[in-house]
Structure 1
Amino acid sequence: MIIGEQSLKFEKSPYIMEYASVCGHKEGEGPLKNEFDSVYTDDMFGCNTWEKAESAMQKITVNILLRKSCLKPADVRYIFAGDLMGQLIASTFGLLDFGIPLFGLYGACSTMGEALSLGAMTVAAGYADRIVSLASSHFASAEKTFRFPLEYGNQRPYSATWTVTGCGAVILGKNDEINKIKAKAKITGITTGKIVDYGVKDAMNMGACMAPAAADVIKKNLEDFNYNPGEYDKIITGDLGYIGQTILIDLLKAVNIDISKNHMDCGIEIFDSQTQDTHAGGSGCGCSASVLCGHILNKIKTNEWKKVLFVPTGALLSTISFNEGQSVPGIAHAVIIESK
């Protein structure tokens, strides 16, 4: 199963049995509005704080996922989940009542890739029959944590991305005939990314911070599996936005890899740059997670896309590191998803 320097190729591919996504009102006004399971017009989700709202969004998403799967919480062995809050409080309180053993993850906006990778490894190794992989973010809670409270009313540069209020979750199941009939897709391999730091210190330009890590892991995936970019219908990054997309394509062209014809970025797809004031695009854990658990898996389920490389991207900063003048390293994880 070990292939190349950073990758795994699954001999018995774990299946994506079901998926679910929930988003806020701004995402519900974008191009993908009809592909989410639920769109809430109230970004507070009936709660009195932004953090509680994100927890509520996670709870709603998992309930939809279980309902679509005809499963109970007791049928799930583990949850691999994360968010952008300190101590993962959105996941802590959002998933508390399910009573499912939890692995809390933090990979910044790459968390859905990390959750899928670890979940797939767990199922493929026979340590669980079913697991849930999940990630979420909320515009207001993320702004308060990493930038400025919304009440401050600060101006946002055009390089800034808009944190997605969204959550995506999948159920991964073992490879057997019963699951094969019900499955929507399968994970055939992963490439785990490294921390890459080009010294960028602009926390309002996440695309520039993360693009080098995305380029590194995509290059390594192609080398480890001996693929060319055309092997994939789409190579899909998590939230580089317009600026990061340009940097990514240029970095890979410099090493004779051209992904310009089949590259897609979730942060670009989720909003309409012409009608929504999201500047460089969308970002956050919930960006790649919700686009995966709507648009991407819908395309794979119907065989419109047969094989994609899903590459959520993350900027590894905190308010402490930023205020102390440190750079913003990036990380990205690549997951090969194919039609069943």
Structure 2
Amino acid sequence: MRAAWYRKTGPASEVLEVGSLPDEISGPLQAGNVTIRLEASGINPADVKRRAGWGGMAMEHDLVVPHADGAGVVVETGKDVPMDWIGRRVWVRNAQGGYGEAGRALGTAAETVSLPVEQVFSLPDELEFAEGACLGIPALTAYDAVFANGPVAGQTILVTGAAGAVGHFAAQFARAGGARVIATVSSAEKAAHVHAIGVNEILSRHDVDIAESVLAMTDGQGVDRVVEVDFGANLDATRQILKPHAVVAAYSSTAVPEPVLPYYAFAFRGATLRFVQGFLLTPDTVAAAVEFFDELAGRGDLHVAIAEQYPLDRIAEAHQRVEAGSAIGNVVVDIA
């Protein structure tokens, strides 16, 4: 099969290879698994961090085919999987497993991948394969960040980095759940991107004091929930804008990986701090999220932002695009 892989961590242009791997590399199809002929592979920040060896991450296998997310068509079923899966358009999640465990060596940057059927979901007819390849980490993380502590109808939610892959979904989901959404972005272009999904209260983090602005917009009350893209970097603003019993759902803290927590600033508000890990969602959360995605897609309200698509032989450029942080939307590798 045609695939991309790396044998050591490092810069994308130096370690990523593209070519043919033997079909037998994945071994025999296991019971409970299906094989998917992939059409598209989504790239997430976690994928490029793992390939780069970010934070001291070491190689967990001699050879790694990258990427956790993808979409395609089921072409083979293992024992105990109904035959009616064959021919189904699907999207997949967690193809490699999470951080801190060896997981699988073979991700979705390849012509085929075999996975447990529990990690494979029917792709709504309304979505293209490239869009389906963006649902695994970004959309599931956003769903958990917005809804893990219950319904949000009537609440005010701050979504930081709302033009990003997770933030863009989170803003949509919060609105669909009946919440008022305040979004932060870093440029006028990103503001337009977020406005296009119906969010009208948008703050530029370079132009205003976020805490001061949010308090003014909420008559000094603050927000019920924060969906947080960079917990440590935004900690000072966050501590100022929480209503009593507010929830902070943080899914990254890249700029400040080891923040100092001002305990009583949160304790005096009775706040809940949630650390969202898209690799470790419960089966019930995933099932509820998939049902929610299908509903939104069915009525035309699931908007998947694709920034750029690259052919497989340009996967190094695609990784560099994600690392640059300038893409407005998801970056996808076309496999077929």
Distance in nm of label points 7 Å out along Cα→Cβ at positions 215 and 255: greatest across 1, 2 for structure 2
For FRET efficiency 1/(1 + (r/R0)^6) of positions 271 and 311 (r between Cβ atoms, R0 = 41 Å, to 0.05), the calculated result is 0.35, so let me know which of 1, 2 that is.
2
At a computed 19 (relative contact order in percent (Cα under 8 Å, 6 or more apart)), which of 1, 2:
2
Quick one: mean count of other Cβ atoms within 10 Å over residues 23-30 came out at 21.8 when computed from one of 1, 2, so which one is it?
1
If you rank structures 1, 2 by Kirkwood radius over Cα pairs in Å, which sits at the top with the largest value?
2
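-9500 is what came out when helix-only ellipticity at 222 nm (-39500 (n - 2.57) for each DSSP H run of 4 or more, over all residues; to 500) was calculated for one structure; which of 1, 2 is it? Numbers along the way, then the final one.
Numbers: 1: -9500; 2: -7000.
Structure 1 accounts for this read-out.
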Which entry (1, 2) yields the derived value 0.9 for distance in nm of label points 7 Å out along Cα→Cβ at positions 55 and 279:
2
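The numbers here are math on the coordinates, done by the rules we state, and not lab data. Since the structure is predicted, the reported quantities are computational estimates derived from the model, not experimental observations. Cβ atoms are built from the backbone, for glycine too; each structure is taken alone.
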